[in-house]
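Listed next: structures, encoded as C-alpha cells.
Coordinate-derived values only; no laboratory data. If you're wondering where the values come from, they're calculated on a predicted model, not measured in any experiment. Cβ atoms are built from the backbone, for glycine too; each structure is taken alone.
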Structure P
Amino acid sequence: MRVDDRTLPTIGGPRPTGGSPASAWPIDLYIGLDRQPVANYVYDDYTASYDATPPDFVYDDVQAWPYDRFDLTCYCHGLTITTGGPDADEQMAAGHVELTLDNHDGQLSQYDAQGRLVDWVPGAALDIWAVVDGDPCWLFSGQITAWRERADGSVDAEAFDAFSRLSEELPEWDPGFYGDTVTERLDAILASRLYTGPTRFDVGDVTLHSYLTTASPLGEMQSVAISDGGLLFVDADGTLIYRNRHWLTGRADQTVVPSYSDNYCSAPHVVWDAEMTTDDDRILNRVTLTSVADVSVSSTDQSSINLYGPQTLARSSDQWITETEGQALADYIVARRRDAYLRLEQYVLYLTDPMHDLWRTGIDRRLGDMVIWIHEQETTTGVNLVVLNLIVESIVHDITPTSWVTTVGTTRTIGNILALRYDQTTFVYDQPDPRNIYAA
C-alpha cells in the first residue's frame, strides 16, 4: 500500500483456501461489496423491529455481517476497471467498474423468496484490491450504481468513484468565501454536501472569488482546479485528491519509478501494443484568461506561433482574484503547452505472461505516477535510445478468471533523459546509452 492509503476493510465470504480463484496467479484479488444486515426472523416486515431480550422470541431479528465487505471474487466472470483519461481542459473522468457475476446460488439476489427487497445494492460501497508479495495494492473504491439481474442467473453490475456522488444538479448556491485558498474552497464545497469520504488537497497557488453558481459540486471543484492550473481526481483507494500545478513532478508516495520499452530488450519491463505519437493536439501559444470579476490577462509565445500557427485558449470563468495570480497561470499554461512533444497513447501489460514478471508494476500503478519510456530509434547516426519521463493519466484493468491485461496511457513528455556528456557532469564521459555511463 502507498503511505497515505486508506486502511483496507475486512472481507469475508465464500473463498477457496489458497486465495484467488485463478490458483496459478502469484497474487490474490479481492472484490468487496458492502451489504445490508440479513433478517433471521421476521414478524411483519424487514425494516420495523420489535426485539425482545434474548433468549426470548425476537421479531425482525437482524444478523449483521461479521465483516465490512462480502467477497465477490469467486462469483466474478469478468471485471473492467477504468480510471483517468482527461479531456482537453485536463479534467478527469469518473473512475468506472463493470462486473459480470454468477448468481446461480442466489447469494447476490436483491429479493428473497417472499419477494422482499433484502439487499439494496445500488449505493453500496465497492472496494477492489490485490495483494502482491504480501503487499495490498488498491485498484478501485466507489459505489454500486447499477445491479442488473439476468434471466440466465448472472448479474451485470456497475460502479463509479466519488465523482458520481458529487455530480448532482443543484439550485443556485454559494461555494465559499472571498479569498479562499484552493484547499479551503474544496473543503467548503464538500462540507456543504455533507461529504465524509477521505480527501487530500494541495493548497494551490491562487486565492478565489466568491459568487453564486448553479454548477454541480463536482463541476465547481473542477472549475477551481482549472483556475489554479491543477488536477482533481479520485485515487485508487477512493481518496479525492487535488494536486496543484506541480503534479507533473509525479507523486511523493511513489517509491519506484519503473522503466518500460517496446523494443529495447534490456529494459526492466517490455510491453506490447505501444502507441507513440507527437502530441500536437494540446499545443497552446496564445492564452487569454478572464476572471469572474472581468479581469483579463494574456500570454503569448511568438516562436511557437511562427512554428505551429496560433493555437488559442480563451477562457472567461476563472476564479483567481489578482491579476498577478492570473498572469502567472497564463504564463504557466503557455510555457508547458507551447511545443509538440512525444507521448504514449497507451502501452499494454499482459500480467499473466509466464515469460515476464509484470504483476507488481502492472497492479501498483496510480494516476499521477511517473514512468520512464525507453525506445530504440533509427536515426542518421544509427540506432539511438529515446528516453522520456511521462506521467500516468489513464489506467484500464481487464480481468477474467484466466487473464489480466493492464493498459496505461500517459501525458506528453515532461522530460527527456539525454546522454551525459564529457565535462557536463563531474568525471563522466559521454556514452550512447544514457543509462550506461563511465565515471571515475
Structure Q
Amino acid sequence: MILLSQVEQWLHERLPGLLAEHKIPGAAVAVSVGDEVVDHAAGVLNTATGVAATADSIFQVGSITKVWTSTLAMQLADEGELELDAPVRRYLPGFRLADEAAAAAVTVRQLMSHTAGFEGDIFTDTGRNDDCVEKYVDSLAEAHQVFAPGAMFSYNNAGFGVLGRIIEVLRGKPFAACLRERLIAPLGLTHTAIGAEQAILFRAAAGHLPLVGDGPAQPVPVWNLPASSVAAGSLLTMRARDVLGFARMHLRGGLAADGTALLSPRSAAAMREPQVELPPLPTMGDAWGLGWAVHRWPGGTVVGHVGGTFGQSAFLRLVPERDVAIALLANGGDVVPAYAEIFGFLLRELAGVQMPALLVPPAAPEPVEAVRYAGTYTSPAADLVVSGDQDGRLWLLERPKGVFAQSGEPPEREEFVRLDGETFVGVTAQQGVHGTVVFLGDDGQGHSLYLHGGRASRRLAGL
C-alpha cells in the first residue's frame, strides 16, 4: 500500500507521459482515501486555444450524472414520496410508449437498473426551457419496446429522462434546480456547472474528435448533448475533486462533509446492491444496481460509472470496503488505455483490488459459422450490420444515426472474433480499446435475436 502523498507524486510524474502516449489533449485525476483527497491535471483544455488544464478545470461527466439522478430519486424514497416498485404511471399518468402494455407495466426500479426495455438512445432536442424534460418524455410516445420490461439489461438513456421527469413532478421544480438544491449546494461543490451557460464561468474543457493521421486533435464542433437529456448526462460538468465530493458522500453512507444527511445509509447501500446480472461483456461490469455499475474484481467489489459525451470521457470507481474513490476526466484521445493504467495502479496500491486487463483478441481465432449472427440489428443510435465471409470471418459495420452521426466519426467495417461462447471481441482497437459484443436469444429461425454491446439492438425481421 502507498500513501496519498506518493499518489500525488506518481500522478505528477506519470500523467503527462500518459497523455502524450495516448494522444489525450488534457485530463484531470482526483483520488480519495477517507476524506483526504489529492488531485492533479495535465495537458490542455482545447487544442485550438492552448489553455492549460489545471486541477480546477471542469470537464463534462456525461452518464456519471445517472448516479446523481438515482440519488435524487432515492432521496424521495427516503421521504416516502417515491416507491421504487410502483409503475411509472403512478407519478406520470400520461406516460406513453409505442407499446401500451409496456408503458403501463414499467416501474421506477426498472428505469434505474436499465431493465425497462424500451429504446434508450433517444436524444430528442426539446429546447432549453424549464419544460424541456417534460416535452422529452412526451416525445417517447413513439419509442418502441426492444424487450418486455424486466426481461434483461440494456443501457437506457431515455429511461433516465423519465426518472428525471418523475423527480421534477414530485419536487415541483425543474430537474436542474433539484440537482443544485439537493446535491450540488449541500455538498459544497464550488466548481460544478449545469450546461454551457454556467460552464463558461469556469476553466472548461472542450471535447476533441478522434485522431485521424498524425495531426493535432481537433475540437468537436458541438459542445453538449440536448438539455432535454440532462437527467441522463448531457449537461453536468465539474472538476475531478467535485466528482469525489459526491462519491465520498456515498462512501459516508449518505452524509455530506459537514454531517448533513443527504441520503439514508440504507438507501446508499441499496444503490450498490445488484438488481440485474449483465450479459458476458467484461468491460461493462458484472451487474447493475440502482444507478451504479457493479464490478466483482479480485480483491473486492468496485462500484462506479463512466460517462462519454462529444469528445469527453469520465471514469469514477469506488471501493466501499476500503473507503477509496478515484475519478478521471479527459477531453479526447485514446483514453481507455490511460484509464486502465491509472486505475489499475491506484486500485491495487490503495485498495488491494486487481483490475482485469483490457481485453485483446485471441492470437489464433477460430473460424465462425456466420449464419446465426449475420443480419442487421437496429436501435435509435445505430444500425449494426453483421456479415460473414467464405473464410469464416465475422464483420460488423456500425452506421450511426441521429445525434450520434454528429460526432464526425466515419462508419467503419470491423472484424470481430470469438472470445468465449457468444461473446466476440474486435480485432482492431478503436480509440485504444477492443470492443466486445455478445449475441443473445433466438428469432425462431436459428438466428440470434439481439446484438448486445451494453445496449441490446434487435434483429430486423427477415434479415
- Task: Using FRET efficiency 1/(1 + (r/R0)^6) of positions 219 and 379 (r between Cβ atoms, R0 = 41 Å, to 0.05) as the calculated read-out, with 0.30 as its value, let me know the right label among P, Q.
- Result: P
- Entry that produces 0.94 once Cα Rg over 2.2 N^0.38 Å is calculated, selected from P, Q: Q
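To test your reading of the models, identify which of P, Q gives -7000 for helix-only ellipticity at 222 nm (-39500 (n - 2.57) for each DSSP H run of 4 or more, over all residues; to 500) when calculated.
Working: P: -3500; Q: -7000.
That value comes from structure Q.
Using the calculated result 15.6 for mean count of other Cβ atoms within 10 Å over residues 163-170, pick out the matching structure from P, Q. Working shown, then result.
Values: P: 15.6; Q: 23.4.
Computed on structure P.
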- Among the shown structures P, Q, from which was the value 13 of relative contact order in percent (Cα under 8 Å, 6 or more apart) calculated? P
- Task: Using the calculated result 0.65 for FRET efficiency 1/(1 + (r/R0)^6) of positions 91 and 155 (r between Cβ atoms, R0 = 25 Å, to 0.05), pick out the matching structure from P, Q.
- Result: Q
